[in-house]
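Enquirer: Next up: some structures, all given as structure tokens.
Here, each number is a calculation from the coordinates, and none is a lab measurement. Worth saying up front: this structure is predicted, and the values here are computed from it rather than measured. Cβ atoms are built from the backbone, for glycine too; each structure is taken alone.
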Structure 1
Amino acid sequence: MSNAKISDISILIAEDETQLLNSMVEYLELFFEKVYTAEDGLSAYEIYEKQKPDIIIADIHMPRLDGLSMIEKIRKKDLKTKIIITTAHSEKEKLMQAIELQLVKYLIKPVQSDKLKELLLSLVDELRQKKNRVYLKDSYYWDKTKKRLFHDEDEIALKPKEQKVLELLCSHTNQSISAIDIYNYLYQDQPERDFSSDAITSLMKRIRQKLPKETIKSSYGVGYILQTK
């Protein structure tokens, strides 16, 4: 992953120990732009209702509404949100209940930061794959439904031919697409039109200017590769 913070996946932390909550927030804000907090289960549920976070980390024991009861409320209508439960000690009965609530993980405190980071980043990858987006470098992404290019939530203006070429490249990421294949895709309704390598070179130059450096790689004599890694 790049050094840029993750802006498209949000996290809610529900923890009644203020010092631990602040410590977790400080750590997770190194990687995530959107980190919501709550010190009890009821407040956490209200934040969930309003913000719809992608990932929830909840303590099993909290005032007003305990972690498992809060998750039960969420699971009645939402099976998609990734939920991690934390507890100071293992409790078999509650663990079995947690399994039924389709949790991602049941973590015993103190939670090791490196393991939590590894788990969260794997969830980010999983969530992104399920969303209808192709993620490029530096928080750029292609929305496959809208057929639009974005940087974070800001749309990057594309001309019709640029849009069409990016649609082709994003459907074959990390694969080489020849200049003639790009040309034929652009002018498939004009089969009599003569191929022009200069036209494709000029078009690709304009597209590159709207993307992070080295997002599109040229392979001499082979074609162009849109890199997502």
Structure 2
Amino acid sequence: MRGLVIPSIDISGGLAVKRVRGVRGSELVRLSIDEALNLVKDYPLVHVVDLDGAELGRIVNSESIAKIGSFMGGKCQVGGGVRDAGSARELLRHCRRVIIGTLAVEKPNALKDMVEELGRERVGVSLDVQGEWVFVRGWRVRAGKINDIMNRLPRVGVVVFTNVEVEGTGMGPRVRRDIINALRSVGEEIYYAGGISNCDDIKQLWELGFDGVIIGYALYVKRVVCG
């Protein structure tokens, strides 16, 4: 089985960064947006996260997002700080899909309205998980158990499952097989992020049934190229 390799560009302060477990100040890499774009330019899709936006609850790095979207010709999906439909529409000017985290978990009915307005394929959900718990608001607040939360979500274009415990560590992917089937019930496609270190990790996740694997540490720290 073969799926997508999707590089991430995590933005903080107008720079592309790679944090360990999302902790501010733990950055392993700081690059200009131009430097990051040079690394991801040959991939079919880029995953963009406004880290500052996720923490503050509003879009912060709009200029950088616009630059990425223009460079990639819209071949990107973007999230971080999207708390209303207006913010989603703004981001969809630059990328083909908006990824919703906190709003989806805390207000699933608002997410449903957004899907109906914007279209299922243009909306995705981010589930950031540690153990059996989903975290929101920049990974600072424990919101609920993953199965309970998934049962409340409408169907969307894609679900991004991130294992917070190994994000930015290169320690290898970690996901339970039963979670994969549950993710499929919510998303038309399912993507995994967290702990990827090499091409074998990616192939393992494809074999488990993921449609795409999001890489950051492997690309920026180890400079691994897989396709």
Structure 3
Amino acid sequence: MNIAIIPARGGSKRIPRKNIKDFCGQPMLAYPIKAALQSGVIDKVVVSTDDDEIAAVARHYGAEVPFLRRAELADDYSGTSAVVRDAIIQLQALGWPLDYCACIYATTPLLTASIIRDCLQQLTQSDADYVFTSARFSFPIQRALVMTDSGGVAPFDPASIGKRSQDLPPAYHDAGQLYWAKASTWLDLQKSVFSTNSQLYELPSHRVQDIDTPDDWRRAELLYQLLQQEAP
């Protein structure tokens, strides 16, 4: 059985209740649930939450909530991998025969069913432990600048500041959307998502938007609306 686990705690502070806040006409959580169910490669979607209202929204859109997350895994310091491991352990205790497991973040309205399928295909056709969505930095990070204590400017990497952009290797960042691995890999504490045994699945920049502030939220809405206009 292939599953998706969506961590969605109730205590978001910068955007209160952001996991079920209305986003272009639907609760934010509805978007990753629908994408996962439409992918054709996920048998069940499980939402890991500590919140009864979030659980009700999740069930309404077709996800399952077989348990409520423990309080110690629902604070500001709880890591995603620990939450996923906890969910896998609880589901296995319920008798679920788990094969591949995708972790999908709750605030991913730009994620599509085809991206979910393609990432799983990349994982199954490789020797990678994890495959996760990423995006390329639009500007060479080697030529970044920092402010000094006196208010001046200094190069982050003095050896690279004078180099041409085309002479510097591209750098990538985690897109904060989707992470595929076998259930057994998630449970192996020796295997990290960000390691040489993982692979990137590169997304175009217009498919990537962190949603941590009201400005992020508005930008994500605009991107979503534009992408909907382009859809056939």
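Enquirer: Taking 1.12 as the value of Rg/Rh (Cα atoms, Kirkwood Rh) derived from one of the structures shown (1, 2, 3), identify that structure.
Expert: Details: 1: 1.12; 2: 0.92; 3: 1.00.
Clearly, the read-out refers to 1.
Enquirer: When Rg and Dmax of the Cα atoms in Å, for residues 89-144 alone is calculated, the result is 15.7, 52; to which of the structures 1, 2, 3 does this value belong?
Expert: Values: 1: 15.8, 45; 2: 12.0, 35; 3: 15.7, 52.
The correct label is 3.
Enquirer: Given that distance in nm of label points 7 Å out along Cα→Cβ at positions 193 and 217, derived from a single structure, equals 1.4, which label among 1, 2, 3 identifies that structure? Don't skip to the end; give the middle numbers.
Expert: Numbers: 1: 2.9; 2: 1.4; 3: 2.3.
So the calculation was done on 2.
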